[in-house]
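Each structure below appears as structure tokens.
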Structure 1
Amino acid sequence: MKTLKLTLLISLTFFMGTEVNSQDKSAYMGGQVEMTELPNGGIINKDAPELSKQTWNHEPEVVKIADGVWSVEGFAHVNCAVIEGETSLIVYDSGNENADGQKFLEAIRQVSDKPIKTVLYSHSHYVWGTRPMLEGAEDYMVIGHPNLNNNILESGGLGSSIPELAPVLTARAYEQFDVYNPSEGPDAPLATTPIGSSDKEFVAITHPVTNGQEMVVDGVKMQFFTDYHSDTDDCLAVYFPDKGLVVNNLYWPIYGNLYTLRGSLYRDPLPWMEGLRLIRDLEPEHLISTHTHSISGKDKISEALTNYHDGLAYLYDQTLRGILNGETPDEMRHSIVLPEHLANWPNNQRTYGELSYYPPNIYNYALGWFDGNTTNLNKVHPDLEAQKMVEGFGGKDKMMEEVRKSMTSKEYAWVTQLTDYLYKVYPNDQEVRQLKADALRKMGQLTIGSIPRSWYLSQARALENKVEIPYMILPLKEQVLTTAPGTYVNLMRVRINPELSKNTDKVIVFEFKDLDDSAKFGLHIRRGVAEYITNPDNYYQEQEMTLQLPRDLFAAYYIGEISLQELIDSNQVEIKGGKEKAIELLTQFDQIDPSNMKLKF
């Protein structure tokens, strides 16, 4: 009987729907919001800069935490913790680029002239300013999570769950962090972009550590914790028992970004919460975090970590509760709202991401994309849907009339949904594009979240033809050359064109003649599939064609710096099997043209 009651409850919830939450009358659907203008001219929700000041240090400052412990704050997008050893300094994080590392070094010199000999990485996002901090030293130690070096090689630290898709994550990161928005004017951002310049260098970890491992470096006792993650799977928290100090990337200045719009590994709230509990239960006297103000005092730290933990726990548990009650991902976007006592905790502010897209990500991780509604199993093609929706409204003019009416009533979210249909049918109609751009710009100005703001404004500007946004950004040649030699031959698998290769059963080999032993890597093109071969000389099928070439020439071809014809015609290339065969087989892979990667949305 209990089972029957539960089944009926779920069925009723599914067929009757859930009560529309009051948040539907939000800023995006006619809600009242007070706006302000930033010093750079940016038009923004008044709450965003006011909230940001509570938890971010916007002024450069070297904060003394305890004897021999400092927090270098406000010089870059990330803080730098400094711990004094007997003869040298230990630092935690080095920034986005060499310029950050130089700024940190100059600030550190205000309090100590000891050399920096040990660098700890909180996670893979802030590892790019180490070289200047070491001041040319060769006897240094870099400590971090055992996953970190590989994560940098695979995706530059962006956390791609599938390495082949790292170029898409890179492009989306640019869209997320205001690269396409101006530094001044109404579309200007609240803060500078954390995307660093190309003047950066990754100094690899020399000493990977494990969870619970202890170490004494230059007289300083440390204990490492590697099982607890926030936005990457390579986070390192460090406990300094003699200092009563914990440094970490688990306590943030904003609500935990449980899903990043650029796409990444699933960010599991459970190890994040477990790490917060661990730090709280260590009862440290001092807490230095990667982004927010340092905290001193056991009681203050316990209160902060508990409120932050509970903010994550509330959303996670209520998402699971919503699923058990039959709610769909889209319904939970509106139904799950932080209670007042957690929403008002300063570090739970939503000035980075928005709560609305966290429950769907958890749902997708747990159950996949299917929301239980069988209509979604075989929907019509989006282009046909758009055409029928426009026709259903009575044609373009009628739908445009509804769009303008909704703009007048400030129902911007509804405007973007309607203009999506119009855009698919009339992608080059500038009036349609401008209406969608106007609604996106309003949403970008109304949100307090910097991530959605950047996306809204970037795409508004693209619709107005002010910028072109690529759907992927290929790695630099130097990145290709710093990976294991066969890596990008392997990644060519996903460029195979099934139509062009449907009748092919041939093996091609790339032999890098400038490497020791002339490293060879193959691809077996087999009717729409390209199988990667690590040792083609021992493969069961004979080689049809071999290209002997320097590795940097292959890299130039892979990233689209040179065309297939230029590759084949190069005097650096020797071809076994003939040029015609090489062109025939390599044409069966997508040819990359960096100038033809414009985003469609």
Structure 2
Amino acid sequence: MLEYESMLFNIPVKDHTPDKIKATLLKHPEVKFVSLVGLDIGGQNTDEKIPTARFLEDMEKFLVDGVQTDGSSVVLPIIAELNNARVDIIPDMDVNWYVDHNFDFIDNATGLPVGTLRIPSFLVHNGTTQVGSRAILRDAVATIKKELLQLIKENPYVLDYLPIDSAEDIEEIVLTCATELEFWVKTPDEKADREELSTAQVMKEQYWKRTIGPVRTALEKTLILLDYYGFEMEMGHKEVGGIKAKLGSSGSFDHIMEQLEIDWKYSTAMQAADNEKQVKYIVRDIFRMHGLEVSFRAKPIEGVAGSGEHTHFGIAARLTDGKTVNLFAPTDMKAEFLTPIGFGALMGMLKNYEVLNPFITSTNDAFNRLKPGYEAPVCIVTSIGHTTEQPSRNRTVLVGLVRDSNNPLSTRFELRSPNPKSNTYLVIACCYMAILDGITEALKAKKASKELEASLSKAFGREDFYLEEDREYRSEKDVFEEYTVEERDRLFGKAPRTVWENLSAFRANPQKLKVLLRNNVIPLSALESYRKATLDQWSTELHNRIIPDTMDLLRDCKKLHAESDCADFDVHMWDKIHSSRVYLGQDTLSQLCLLTRIKVALDEENYQVASDLQLEMQEKVKELTDNYIQYKKNLF
């Protein structure tokens, strides 16, 4: 049994002086390595191993100059090309540093797991320009903190809604964020029974149920360990997806396939993103130690609920007297839903969401999750509650208002579209830039809370000072059940269905894009780098993984009946199945199959055609899969 009290879990910001770092590492000889963790534009991080002794020898040089790599080691297309590829990894001194423990490798001298001190770092191109996801988030935070404080000073009327006497009483604007992590766990080689999982989901047989066996042990160990890191764990529980585990003949549980969620305390914007990275490493390690595979994919199993990573956004003011005031929460929580700052923030996220979405939903897997019927948002719409005394519990909207009249500090917005594979740094950065845009317009127009509530609740076709005329933005209804697809598209905008359609929003919405480019928070080179990285990932995965996997599916759909012993229904269904297989995957001299046509379109960089054909492929594959299930069930 490991003695957690003897282990080093983090080095907090206050201890980032050379003397304290050295003393800490010498006290913990089990920490054998140091890793400077740079984060590229695609959300991937570096993980080099510097022996701790070597780091201590030249610590001050490492802390100032970092280590050097090149553009081939990180995802920075356009920015760091082969002939201009120098990239330095420079430590971030303003966030906590965490120790990554190798529980499979025990240090003989201490009896503790060998550790690697992971130092979150910035990427610097050519010795001058900081690039990558961390730099974008840092600059977004600095922009909104500075400009929001100035807006309050220029528009003091907003203080009438807050327990703040003067803008001069505000010492600092504080941005607070939190993420909720959902994930699937299963025993290795366990295959999904989609119908069984779907039935369990509809009947809510797993949601909030008591965990058992290795899942319970791994979950409990994870929550305890994460608390030692200082994450202040709030909850761990079963989510909606999963089936009941079975007790095997050996006395161990097998056939495990369950969806879980864990939550921890909010933090500042950059620290929240760093925390989420570290939490995922620990979750994967602990569950693997108990023979369980962890998937952070958005939609690991078709036809069953995917995994989200709901992201929460708040803004507070720290006053000169030490008090903290939530800038979204009005002084009278029963009279108003939000302050003008809060309404402006919400409207900014909704109005500009088309250009936020490419940073949030950036993979094929992510789009598989965002479909009606699985509590995943597909419409740009919010819910704030029927009345100020009746908080919103609408799980079908994109952005929800979380508020408690007895705890104003908890007032925040929950964005429900991100998933565990979203780049949290860019999600937070872009959303705060949109929030700043909405607040700026609301305050410059001197709008009161009631006026902004009316704007947010406006009917389709009504002109507004900020929101678009031919759109609606608020609904307290179930948007999946109480609107038709046509109504949703007309009122809330037609949602993109592929990565290509999503990326196309950058060029289709130049005015909204300016919101993200404000103050050069996202330089044009970074935007084009991100666009190219995402486009390359989408096209490569579609060409080299999804299409081959689909071909394997077509080959697995084999004829199972004998002509001499079958029903006419079997013959009919097989004819339909085989026709679908041929259309999807078999070329002739006169006609290319659908999968080949997609590959040709990608090879020719005709991405619009490839996107349209991908949608057709998804429909055809679903039809084939459903027919094959029906066909198999009819056979004795």
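Tell me which structure, out of 1, 2, gives 3.3 once distance in nm of label points 7 Å out along Cα→Cβ at positions 63 and 111 is calculated. Don't skip to the answer; put the middle values down first.
On the way: 1: 1.1; 2: 3.3.
So the calculation was done on 2.
Taking mean count of other Cβ atoms within 10 Å over residues 47-54 as the criterion, which structure among 1, 2 has the greatest value?
Values: 1: 16.9; 2: 14.1.
Ranking 1, 2 on mean count of other Cβ atoms within 10 Å over residues 47-54, first place is 1.
For distance in nm of label points 7 Å out along Cα→Cβ at positions 103 and 503, the calculated result is 3.9, so let me know which of 1, 2 that is. Numbers along the way, then the final one.
Working: 1: 6.1; 2: 3.9.
So the calculation was done on 2.
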Requested in this report: For the read-out Cα Rg over 2.2 N^0.38 Å, for residues 447-518 alone, a value of 1.79 was computed from one structure; give its label from 1, 2.
Outcome: 1
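Every number in this text was worked out from the coordinates using simple rules, so none of it is lab data. Bear in mind that the values here come from a model prediction, so they are computed numbers and not experimental data. Cβ atoms are built from the backbone, for glycine too; each structure is taken alone.
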